[in-house]
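Peer 1: Below are structures written as structure tokens.
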Structure I
Amino acid sequence: MSNEGIYVGIDVSKAQLDIAVRPTQDQWNCPNSNAGIARLTKRLNRLDPQLIVLEATGGYEIPLTAALAAGQLPVVVINPRHARDFARSTGRLAKTDTLDAQVLAHFADAVRPQVRPLPDERVQELASMVSRRLQIVEMLTAENNRLQRASPSVRGNIEGHIKWLGKSLADIDEELKESIVKSPIWKQKVEVLRSTPGIGPVSSVTLVAELPELGSLNRKQIAALVGVAPFNRDSGMMRGKRTIWGGRAKVRAVLYMAALTASRHNSVIRTFYQRLCAAGKPKKAALTACMRKLLIILNAMVRHATPWQPHFTQPCSPVISAARNLEGVSVVRGH
């Protein structure tokens, strides 16, 4: 069958995969298991679709996505919010697994999101460790908060859990360090990122794991991918504030802390931040603009494999040139 006009939507749940095809209107389901995924991959290879779209579902989609990509099939994983907003825009208010698959197939046909190369297995493992580290930190924070108001009868139990979580955090930090050292490419990226005032060990590893596209996209693409690109909110004569939206929350979180530190200790970002504040920009808006500027500089540094230099403000620097003309983004609002 020709691949012209063949678009597939797959709704992923823990136990089952629901598949819909446009324009043939074919629909079927199969188990979300190794055997089911293998059969589905073979069937989709025979269809030779132009695009396959599925939603991110907290990790249930990973085995299927990997199998489809390994089968040389054009697969895209989208944000569930994008699919839901698209469904509402087409008048579909009901929600079932079958209907969701139809919506995803329609989304693939109408929107045709760009297929991006998937991170390799080692990058996915690194991302999993970074995610687990974040979970441990969150649990430690919660347990420490509970300890402050715990009764004597449960205090010992909480303290034991805090001790165990602390050891788990140290263990996973060591695993992350070993993973970076074993990969020359990752090690070089981390060293380049760590050379920047404001970028620490957690920020650098998170950027490598959660943003493998760093250094391969232009400044507008990388800003939009992370979710620090401003979007206009204008209508008629009204000119609203530009706001950021979407993107990768984990990357944005570490970038916020990095920009906060850089606004105090990084001469380039500090000067930029102070200039925006002096111009009357709200501090949060100015800090969001610093996030974008810092990201664009880091993107250029990784592309050119160039560590941070204290005189990046010189016009001849290819890194600082990539981050010019950012004053116009200072009216964005952080999420």
Structure II
Amino acid sequence: MTITHMAGAEKRYIKNLKCWIITEGIAGTENQCLGVAQALGVTPEVKRVALNFPWNVLSPYLALETSGTFSPPLKAPWPDLLIASGRKSIAASRYIKRVSGGHCLTVQIQDPRVPADQFDLVAVPAHDPTRGDHVVVTVAAPNKITAQALTDAKLAFPELGALSGPRVAVLIGGNSKAYTMSGDVTRSLAGTLSTVQGSLMVTCSRRTGIENHRILQTALDKPGNFFWDGQGENPYLAMLGWADVILVTADSVSMLSESCTTGKPVYMIELEGGSPRISKLHENLMARGALRPWKGSIESWTYEPLNDAQMVANAIKTRFSLV
């Protein structure tokens, strides 16, 4: 395969393509970039950056990036392809695009909230507003979920396969800018989950909070269920792999996107609060047939799984003439 810059630069063989991923170190955004790199078939070098003053306060609206903007510093030789995500990465994308003389192809994942033509390509989910010639619109968030990844994860946790069916993965987020997970909501959720027929496989996030975690663990860490205590290897992918049905709290764009990439029935657990933007994601996933509101009972259904990472990879190949 070869890659040719749309402006007519030299051909570059994808097997030798130098790719950087730049983020500010948030796992959710980094996984989106890694998923796209995986779909392209390239092995990236991951860099995590912080911004120095005043860019740390005013980015992305303050441009004029210099070598002193970033910590640690970003230095040549520059990559052929940059896949970046997160507010702090926007400055890095603009800087590398400029100082590389256009050699580096810049792909920004998530809505940068600045004009898309500052990058070679921008990938945004349908619930975000940015559109244009430089934009590819995905259904939800790109991710690393593939059939092979789930198969490999299942092999690492065979004990989950021994649980009686139906196996129900329960992915708990928590408090965010848009949502609140109160103790009352958590106790109600724990009571409803206790009545589910089948085996529960439960994992909580840091945003769940210590008290909410305790409420859920007390109610649900019972024989016949699996409740991850946060120790040892993370079973998250194995839970998705072994699950017959998946339940996800409404707050988490990444967990909703990953769950709907499996092709398995996904239910959304409501929390207090919300935002028009995330509600639009919920509506899009429900319209696609991937997501349903959870009302206490489970069913099985089929739909076309999301494949957003491959969608972005295909857009990169088309825009930059990968053949």
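Bear in mind these aren't lab numbers, they're just calculated from the coordinates by the rules spelled out. Source: prediction; values computed, not measured. Cβ atoms are built from the backbone, for glycine too; each structure is taken alone.
Peer 1: Among I, II, considering only distance in nm of label points 7 Å out along Cα→Cβ at positions 179 and 251, which has the greatest calculated value?
Peer 2: Once distance in nm of label points 7 Å out along Cα→Cβ at positions 179 and 251 is tallied for I, II, the winner is I.
Peer 1: For mean count of other Cβ atoms within 10 Å over residues 219-226, the calculated result is 19.2, so let me know which of I, II that is.
Peer 2: Answer by label: I.
Peer 1: Looking at mean count of other Cβ atoms within 10 Å over residues 91-98, point out which structure of I, II has the largest value.
Peer 2: That would be structure II.
Peer 1: Now, a different point. Have a look at I, II and say which one yields 3.6 for distance in nm of label points 7 Å out along Cα→Cβ at positions 163 and 187, as calculated.
Peer 2: Working: I: 3.6; II: 2.6.
The structure behind it is I.
Peer 1: If you don't mind, another one. Of the structures labelled I, II, which one yields 201 when volume of the Cα convex hull per residue in Å³ is computed from its coordinates?
Peer 2: Numbers: I: 201; II: 140.
Considering all the candidates, the number was obtained from I.
Peer 1: Tell me which structure, out of I, II, gives 13 once relative contact order in percent (Cα under 8 Å, 6 or more apart) is calculated.
Peer 2: This value belongs to structure I.
Peer 1: While we're here: Which structure, out of I, II, was helix-only ellipticity at 222 nm (-39500 (n - 2.57) for each DSSP H run of 4 or more, over all residues; to 500) derived from, given a value of -18500? Intermediate values should be presented prior to the final figure.
Peer 2: On the way: I: -18500; II: -10000.
Going through each structure in turn, the value belongs to I.
Peer 1: Work out which structure the value 0.25 belongs to, where FRET efficiency 1/(1 + (r/R0)^6) of positions 131 and 155 (r between Cβ atoms, R0 = 25 Å, to 0.05) was derived from one of I, II. Provide the component values of the computation, followed by the final result.
Peer 2: Details: I: 0.25; II: 0.05.
Label of the source structure: I.
Peer 1: By the measure distance in nm of label points 7 Å out along Cα→Cβ at positions 35 and 51, tell me the structure among I, II with the highest figure.
Peer 2: I
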